[in-house]
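Just below sit the structures, each encoded as structure tokens.
The numbers here are math on the coordinates, done by the rules we state, and not lab data. Quick caveat, the model's predicted, so the values are computed rather than measured. Cβ atoms are built from the backbone, for glycine too; each structure is taken alone.
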Structure P
Amino acid sequence: MNKFEFGFCKEDITPNYGIPLCGYFNPRPNTGAYDRLSLKAAVFRTSGRNYAAIVSYDLCYLVAAFVQSVEKILAERKSPLAGKVLYCATHTHTGPYTSEIFDSDLTDKEYMDQLRAKTVEALENACKSLAPAELYTAQTECTTLAFNRRYVMKNGKILTNPGKLNPDIVRPEGGVDHAIMMMEIRQNGFPALLITNISNHTDTIGGNMVSADWPGRMEAEIQHELGFALPVMTIIAPQGNINHFDVSSPVNQTGYEEAKRIGKGYAAAVLAARYKLTLQKDTAIKMASKTVPAPYLKLTDKEYAAAKKVYAKYKNEVMAPGRDFTSEDIAKGTPFVMKYFAERAIACRENPIKTKRIETQFMISFGKDLAIVSLPCEPFVELGMAIRKGSGYPMTILAALGMGEIGYVGLPGNYGNGGYETSPSRGLADRTVGEALVKTALDLLKK
């Protein structure tokens with residue numbers, strides 16, 4: 001049996017008051033914090049020489065350039081972890097900007113410098129704390145907290161978040177992955193880290209207050225119920241077309257109380273399944289990575305003509321001062337929103353991004369039964385289902401928003417018929433990218 005060791009470190013990455021929050025169409029300067037944001041670094045080692053690590057951030061996303069900047073520092077310091085770290089974000093919509101988005105750059109340079117330094121420090125400290133450990137795994141599910149948010153409407157079009165009790169809803173466009181994968185690391189028989197892999201969007205709160213959203217509330221609830229501060233690292237599974245809104249219910253589901261409700265719900269499911277945790281005796285670490293082209297969407301002539309027509313109709317529309325536009329505006333087809341999306345589509349043709357985009361997918365396996373693989377985007381749930389179905393590992397953890405972020409990625413059939421996620425924009429990945437990411441993941445997951 002391989003000697004298995006584990007080290008851990010956590011750093012506070014809560015932004016200062018006033019730094020704008022990312023996750024919606026408009027920046028929101030933060031006015032405080034409901035709870036703290038953190039990065040968590042977990043380092044694994046077998047037989048004293050094979051290293052692997054995971055760093056999870058309570059942030060909306062991380063781009064490949066940031067990951068590469070951290071890796072550059074690790075290489076310069078001759079860290080044994082250089083090239084052996086999977087970086088991923090929890091996708092909270094109440095954390096700071098980390099790169100340009102929606103054609104504007106609202107990142108705080110000092111914050112990003114600190115984030116980079118804290119990442120390196122956390123990995124180094126986790127390495128210093130390496131000690132003998134055991135790996136346990138289990139799988140459970142929760143069927144009541146996640147829903148496909150793209151709906152086929154009576155007019156045949158797809159609409160994202162169409163509104164509660166909308167009588168024009170026919171059915172969801174796709175499915176939901178209710179599975180929860182669990183890894184627990186124990187040292188001297190005592191839990192040292194719990195890793196969960198859950199498919200749901202992390203956008204329950206809104207507003208101007210910083211929060212780690214439901215993953216943070218889930219961690220707090222688990223710690224409360226267990227009676228000790230067990231760190232919980234949530235790796236978000238494919239959720240680009242999944243969120244927490246139950247359109248069959250009129251109940252309001254936006255706000256901090258909703259984050260608490262969902263966090264407690266997932267905590268209950270996870271805690272109830274801990275009795276199933278089984279010791280994994282084979283913990284041999286393997287890693288692999290592959291680069292994958294992620295070309296930008298090319299607008300068809302038909303789509304371009306349609307966008308021009310919409311823009312001509314709404315070109316004089318403006319948003320009311322001080323008002324954010326929301327998913328409800330998208331569902332209602334508010335004139336300014338129609339103009340906004342038409343402009344984004346037109347820019348695909350008239351001002352395309354000409355540089356090539358190459359992303360990285362990363363895989364860590366522990367023995368023959370457990371593997372973690374990254375996807376550098378907000379993948380639709382169907383991508384994750386295809387990967388799990390074809391994986392050579394019985395338990396496959398899917399790290400969405402891992403190693404980079406290129407936006408929403410679905411399968412070819414998800415494009416061209418509506419839905420916010422696949423509406424054309426300069427940065428949107430081409431229709432073929434989803435299939436390429438699935439293929440690359442399955443190549444990495446071959447034994």
Structure Q
Amino acid sequence: MISLSNPYVGLRVAVLGLGRSGVAAARLLQRCGALVTALDSGESALLAERAALLTGEGILVMTGDAATKDQIRYDIAVLSPGIEETAPLVVNVTSKQTPLIGELELAFTLATTPVVAITGTNGKTTTTELTARMLRGAGIRAEACGNIGTPMSELLLADEPELYIAEVSSFQLETIRSFRPKVALWLNLSPNHLDRYPSMVEYREAKLRVFLNQTESDWAVIQHGSELPPLKARCITFSVTDPSADITLTEGTRIFHAGKLLLDIESSRLRGPHNASNLMAAFGAGIALGADPVAMACSVGDYSPPSHRCEVVAVKRGITWINDSKATNLAAMEQAIRSVNGPLVLIAGGKDKGFEFSPIAPLVRERVSRSILIGEMRHRIARDWSPAAVEVTDTLDEAIAVAADSTPPGGTVLFSPGTSSFDMFRDYVRRGEEFRRIVLSLADIPRNED
């Protein structure tokens with residue numbers, strides 16, 4: 001159900017960017033009675049398909065050069081999170097003093113049920129999936145949305161859930177105004193997106209906006225020891241190392257709250273302290289909402305982490321091949337490296353996001369026998385990791401071939417890029433799928449029999 005206090009009826013609205021969130025925003029606004037124009041400076045077969053869909057619903061669409069030169073004056077514009085405000089498409093609209101909001105803000109202003117918002121550098125998708133799944137196990141009709149893949153606006157076009165569980169990125173939070181989650185989860189913070197933000201200060205400030213509009217009646221679930229400003233919301237803390245947190249981990253696998261065992265991770269398919277942290281945050285959301293933690297725990301057993309995150313693709317030539325394409329920053333790469341025991345060959349590299357790879361060099365020298373580097377940053381990473389054993393390659397195919405020849409039987413090849421994919425691939429999903437395809441095409445014979 002869309003809110004009866006619909007503020008968009010009769011307004012002339014521009015939707016900037018025709019990704020999945022832009023398409024959902026345009027369709028939602030059309031349903032609200034707005035006069036919608038969808039603008040995208042790109043040109044592709046996929047874009048043409050989306051434009052045809054919207055045109056068929058009575059929405060004006062402009063693409064390519066025409067979109068950046070549109071002369072219409074709008075009452076408001078909805079910006080897709082992947083587009084920077086300095087892009088010509090956006091400047092053409094804002095130069096006419098048109099206010100900007102994001103798709104997340106749009107959906108929130110029309111929603112009639114509460115939101116749980118999950119942010120952090122790593123673990124957002126897993127925690128979002130876990131929280132939605134565990135709350136459904138406790139009888140709450142919760143649906144995952146946001147940066148996880150399904151825009152919140154898309155859910156509003158169907159039957160509205162009882163509770164939105166939204167993965168929110170720093171990009172999405174940049175354009176909020178009234179967005180106010182009933183429960184906000186702060187998982188962690190580490191260097192990322194420094195190609196968009198001048199420094200970690202600005203990146204952190206964007207993330208902190210998740211708490212901006214919360215009040216004393218709301219909740220914040222935060223990692224114990226996080227350096228945060230004073231929050232208005234009531235807090236629940238979690239920690240895998242500090243026993244003074246509200247939700248704690250003992251013996252490496254047992255999650256407790258208020259002296260009661262919530263879950264032994266050994267009974268699930270999840271492993272490692274990072275997944276323990278994700279589970280603890282999800283329990284924190286449930287505790288804040290009054291959900292039954294026993295029912296929540298019962299729904300964890302058959303959950304598997306998202307694709308492209310420490311995903312075992314195959315055992316080929318006696319080698320375990322792990323796809324961790326979703327690791328787009330150093331903290332995620334570090335977690336993946338620490339999760340592997342035995343001989344390890346690492347394939348890393350990708351787009352230059354503005355941060356150095358030197359902070360992880362000691363761990364690489366300690367745990368990785370050989371690193372095979374690809375992408376825009378390959379030569380810089382090689383310098384950062386010297387004198388560790390590294391080899392620079394030009395393609396993912398070449399990197400996998402080198403890994404197959406240099407990893408001993410019983411060893412592991414970990415594809416954990418540590419940065420984004422846009423120098424070579426459309427996104428981390430396509431990058432991970434290509435890794436999987438190449439690995440599965442390898443002959444399944446021991447290397448010493450080649």
With mean projected area of the Cα convex hull in nm², for residues 50-185 alone computed for every candidate in P, Q, 9.2 is reproduced by structure Q
Mean count of other Cβ atoms within 10 Å over residues 170-177: greatest across P, Q for structure Q
So if we calculate relative contact order in percent (Cα under 8 Å, 6 or more apart) for every structure here (P, Q), which label has the highest result? P
2.5 is what came out when distance in nm of label points 7 Å out along Cα→Cβ at positions 98 and 410 was calculated for one structure; which of P, Q is it? P
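4, 20, 27, 26, 17, 5, 0, 0 is what came out when P(r) over Cα pairs in 10 Å bins from 0, in percent was calculated for one structure; which of P, Q is it?
Here the read-out was taken from Q.
Taking distance in nm of label points 7 Å out along Cα→Cβ at positions 282 and 306 as the quantity of interest, name the structure among P, Q where it is greatest.
Values: P: 4.9; Q: 1.3.
Looking at the calculated values, the largest one is P.
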From which structure (P, Q) was mean count of other Cβ atoms within 10 Å over residues 130-137 calculated, if the value obtained is 16.8? P
